[in-house]
Every structure is written in structure tokens, then in C-alpha cells.
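Each in C-alpha cells, the structures are laid out below.
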Structure P
Amino acid sequence: MEYQTIMDLTAALDRLDGDQELFLTLAGLFVERTPPALAAIQAATTAGDLPTLIKEAHKLKGSAMEFCAKPTVASAAHLEEAARKAAVQELAALVEQVQAEAGRLTAALVTLIEKGCPT
């Protein structure tokens, strides 16, 4: 799998002083928590609950930052900003983008969990 387009694995490991075990633990937490987070984002969007949407997008952005996952961070930041501006006409497309990027990151992390970090 080509990780560079999804996350900066070297930078993420550097943030953790090269602790691969900690990285894999955090990866497991992300994989576990992301589906409910995406469901909450979708539900908040459907309900027009902008405060919850802002909060959930912000939390996802922060979680993705742990992995230096710029595409996921950027998509969550765009969604958070659109929700803050109440740009409701943009939300559906942005939610799709967040789901796609978070899905790519989750798949990459699952692969790393299964195969271990490349050294």
C-alpha cells in the first residue's frame, strides 16, 4: 500500500519518538472509533445539527492529525469550517469527502496493524 498519499508515516512515528507499539495502539483506537464518529457526522448532517457536526468534525480532525494524515485532516477541517459558517449546501459533498478520506486512512491503518510498521 502506498501510504505517502494518505499519511506521513515517518512524521507520525517521529511525533511518538519512533514508538511503533504506541503508534499501532493509536491506530487501533482510530480504527475502532472512526465508524461511530462518521455515523455521528452523518446523523448530525441529516438532522441539521451544526454544533454536533462541528464537534465531531473537529474530533476527527484531531484524531487524524496523530497520523499526519493531511487529506483526512483537510477534509475534516473543511467540513468543520462549512458547518461553522452554516454553509448547509456544501455539507453533503464535504461529508462524502470526509468519509472517503477517513476510509482510506482506516484501511491504511488496518494494513499497518496487520503487517506491522515498515522499518
Structure Q
Amino acid sequence: MKTALLEKIEQSQLKDKEAVPQFNVGDSVRVHVKIKEGDKERIQVYSGVVIARDGGGSNETFTVRRVSYGEGVERVFPIHSPYVVKVEVERRSLVRRAKLYYLRNRTSKQARLKEAK
């Protein structure tokens, strides 16, 4: 049970509903992330399939998986982080599970998901 003070602090950390798009597990997304190099900042795009969503409130995260140079790479992003600038949904897919960890064992055509209409 959270106290009123903790809830108020958590609400101040959350992004607006418009800033966070609706996306689910199985969707292909492009995540725009702020990268800090020395005193410079740039935005890097990380695209892949959302294989998991975890947590709630300010602790909510999502895991994006992609294959880079033949090696599977997964990255976990906090939804309400100031470093996550934008999340674009490229493609929506139909899945029947909350976690798509089985995609780790599949390659090429086996790893494809059905597109939502």
C-alpha cells in the first residue's frame, strides 16, 4: 500500500498519455533514445519487436528484441524515462501470449508474427 506522498511523487514522474503511444507485445517499434557522449547529446533509433512489458506506474518497462549481424540483441527501456524521446509503432501483430521469449530460439521465417488487420 502506497502512501499519498509516494503516489504524488510517482505521478509527477510519469509522462503524459499523449507522449506514450499505445503498443503491445508483438508490435514492431522504433524507439528514439537520447545518447549522451561527453558534453554532446544525440538521438539514436533502436527498432525491433516488443517481446515483453513489465511493471506498472513509473517502473513500467518494455523489452525490444532485434537481430543485428546475426546475433540476437535485447534491450530493456523504461517507458517513462526522460531518455526515451519517442516510440513509433511500425507494425502491429497478433499474438496470444504476454511474453514472447520463445522468439529467442527461432530464426528467419520461424520468428515471423502475423500482422493485425
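Where a number appears in this text, it was derived from the coordinates with a stated rule and is not lab data. As the structure is a prediction and not an experimental result, all values here were calculated from the model. Cβ atoms are built from the backbone, for glycine too; each structure is taken alone.
What the table below lists for this structure:
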quantity	calculated
Among P, Q, which structure scores highest (criterion: FRET efficiency 1/(1 + (r/R0)^6) of positions 22 and 54 (r between Cβ atoms, R0 = 25 Å, to 0.05))	Q
Which of P, Q leads on distance in nm of label points 7 Å out along Cα→Cβ at positions 46 and 62, largest value	P
Structure from which 3.7 was derived, distance in nm of label points 7 Å out along Cα→Cβ at positions 78 and 94, options P, Q	Q
Comparison of P, Q - label where distance in nm of label points 7 Å out along Cα→Cβ at positions 14 and 102 is highest	Q
Parent structure of the calculated result 6.6, given that mean projected area of the Cα convex hull in nm² is the read-out and P, Q the choices	P
For relative contact order in percent (Cα under 8 Å, 6 or more apart) computed as 34, the structure of P, Q it came from	P
Origin of the value -27000, where helix-only ellipticity at 222 nm (-39500 (n - 2.57) for each DSSP H run of 4 or more, over all residues; to 500) was derived from one of P, Q	P
